[in-house]
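Following are the structures in question.
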Structure P
Amino acid sequence: METLVKISPQEYFEQLAKSEVKLEYHAGEVVAMAGASENHNLIVVNLINELANCLKYKNCKVYPSDMLLKLPICEKYVYPDITIICSKVQKEKYRGLDVLLNPTIVIEVLSMSTAAKDSNEKMECYFILESLQEYWLVDSESVSVKSYKRNPENDWILHLSKNPDEVLKIGQCEVLLKDIYLKTDLL
């Protein structure tokens, strides 16, 4: 049986600086991020377009999947598909890379290879972040969106959306579910 050698965050950032692919860090393990399907990419573009347009004059910034996010309690550095910050951006710098610390909203677009991690392991780590108010899971293989929103009692409330005509409230924005899936082969 092969023994897995764990590395430090410093070693991770050294690898990341030299890498031509995105690498995530999971408590000592480095995971290469695979490419995504056409549907996945279209969903991300649709969401970024809708959210960036809605928030362009508001105190929020929308980031694509190239922004690294630190999940300190879980010892992870991850690349969410979309990160929104609606306060003063807090970040750290590692080897020239900006690492976000205080997301308000995180959106993950699920694929077969990421669904289990995004719906369980990563989700638990995101929920620990005090700044996070909403966590969204958008299916790239069917019209289905799960939103988790933190209420004033610090509980997370789940809402499942499958109706293409439903209007979703993502932070300060309203987005039609069918607009998230625009030009995919799912509608």
Structure Q
Amino acid sequence: MKKRCDWAKNEPNITYHDIEWGVPQHDDKKLFEFLILEGAQAGLSWSTILNRREGYRDAFSNFDVVAVSKYTQNHVEKLVKNEKIIRNKLKINSAISNAKKFIEIQQKFGSFDQYLWRFVNNKPIRNSFHNYSDIPTHTALSEQLSTDLKKYGFTFVGPTICYAFMQAIGMVNDHTVDCFKYSK
């Protein structure tokens, strides 16, 4: 039996943990997906978002950043009624606004990936936590990323959301040292 991080005890967390969490991600479409999902997760459990992930794919044009950036108030009203996603109007509007900002970053830096990974010198930070309870909810680096994203006009990108985002996309390896994914 594989030893996993303590939070990955049941589905959909196990599959997500084993396949995606902490794996360095450089595809802008996936980075946009995680940015939307992490913003939606604010105040909720990650499994709540994972259980709605397909709903988010359908609702947000399969995370096509250009398509989402063109969403109108009519789209917002439909999304607020969509039971397959978190129907929080602030989070929905944030996803649309962040899509526009995401494109601006792509234009300025060549890709969102190039913008983002420069915060860690293009190399994941590998932590060595023994217990899940030792893993921080935010760090000085996530505060720096949060501040910078806010400077560009992003919303729902506080230090805690940014740290969860950094963990999800592998900028930070926070698998506990006894987890089978730690050394991979």
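Where a number appears in this text, it was derived from the coordinates with a stated rule and is not lab data. These numbers come from a predicted model, not from an experiment. Cβ atoms are built from the backbone, for glycine too; each structure is taken alone.
Quick notes on this structure:
- Structure from which -15000 was derived, helix-only ellipticity at 222 nm (-39500 (n - 2.57) for each DSSP H run of 4 or more, over all residues; to 500), options P, Q: Q
- Value 3.3, calculated as distance in nm of label points 7 Å out along Cα→Cβ at positions 7 and 175, assigned to which of P, Q: P
- Comparison of P, Q - label where mean count of other Cβ atoms within 10 Å over residues 15-22 is highest: Q
- For distance in nm of label points 7 Å out along Cα→Cβ at positions 47 and 167 computed as 2.1, the structure of P, Q it came from: P
- Comparison of P, Q - label where distance in nm of label points 7 Å out along Cα→Cβ at positions 87 and 135 is highest: Q
- Highest-scoring label, criterion being distance in nm of label points 7 Å out along Cα→Cβ at positions 55 and 103, among P, Q: Q
- Test item: distance in nm of label points 7 Å out along Cα→Cβ at positions 23 and 143 calculated as 3.3, pick one of P, Q: Q
- Looking across P, Q, the calculation of relative contact order in percent (Cα under 8 Å, 6 or more apart) that yields 32 traces back to Q.
- Ranking P, Q by distance in nm of label points 7 Å out along Cα→Cβ at positions 71 and 95, the structure that comes out highest: P
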